[in-house]
Structure 1
Amino acid sequence: MAIVLDVSIVATWFLGDEGSGSAEALLERVIDEGAYVPALFRWEIQNVLLGAERAGRIASDDVDAALESLRDLPIRIEAPGDRVFAGAEFRLARYYDLTPYDAAYLALAADRRLSLATTDHALAHAARDLGIAVLPDSRQI
């Protein structure tokens, strides 16, 4: 079954100092079963990788390769809808003290009734509170 990917878990696939066996297993699952991300993911992952490049954590050629790898994965981008302020993300962000960006992943997982892959502890806590399975167990990363 497909999962919702948070950028925090995807970054571990490409930043050598953040990798883990659990994250690699999730990559294999995405390859086999697919994943969903909110529309903001494309800019968020680019921002993370560019920041890592500027900090000397990853070479520019590796950033280009990472972005190309992501294009080849069966990751579906969920459109934000046709209304500017639908409200679900904001309500979740306010209630769980998250950013609206993080709440977008939470709302997508809740809406699609899918597990959420994240390394963000606050986001994982909110997901569990809503009955959403969190992958991997945040204690494993």
Structure 2
Amino acid sequence: MDLNSVTAEWYLGLYPPEKMPVLAVWALEQGFDGPALRELAGCTTATYSDEGSLVERALRELGKEPLDLSSAGQLLATLLCQQIVSGKTSPYEGASRIWSIYNRCGSPRSLIPFVGFASEWEDDLDHRDHYDKLILEAARKFLKTAPML
């Protein structure tokens, strides 16, 4: 489980809160500990409204500080670009996920190529390989300018 990804997705409102108790159990099994993690692990489910502050305390116990929307978007986009470049995620899948965070994190200019290429990939069946190459190149370019994790 990638805690950076989970943290960024949580603060962007993309990580399902009902999965947070499972994350807490996993974290306890990995040797992390803390009162919020233990309480969250004992929940049968979680919601943003009821357990949101508990989840944030648990994330702090995992060494993850709160993120504003811009920082969360930058972090998740960086992780997705790394996955695209390494081949762990297809170019379209990665760009599509970046597209899903684009509006949530303030519509940064640096993510516009992914939105455009994913949209074109969906609309132009005959040239998907071309858009995959453009997405891969955009991911490489993004990583050159992104802060190191």
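Each of structures 1, 2 was scored by Rg/Rh (Cα atoms, Kirkwood Rh); the highest score is held by 2. Kindly point out which one of 1, 2 the value 22 was derived from, the read-out being relative contact order in percent (Cα under 8 Å, 6 or more apart). So the calculation was done on 2.
Ranked by mean count of other Cβ atoms within 10 Å over residues 56-63, structures 1, 2 are led by 2, which has the greatest value. When helix-only ellipticity at 222 nm (-39500 (n - 2.57) for each DSSP H run of 4 or more, over all residues; to 500) is computed across structures 1, 2, the figure -17000 traces back to 1.
Read-outs throughout are calculated quantities, based only on the coordinates presented, and are distinct from any laboratory measurement. Just so you know, these numbers come straight off a predicted model, no measurement behind them. Cβ atoms are built from the backbone, for glycine too; each structure is taken alone.
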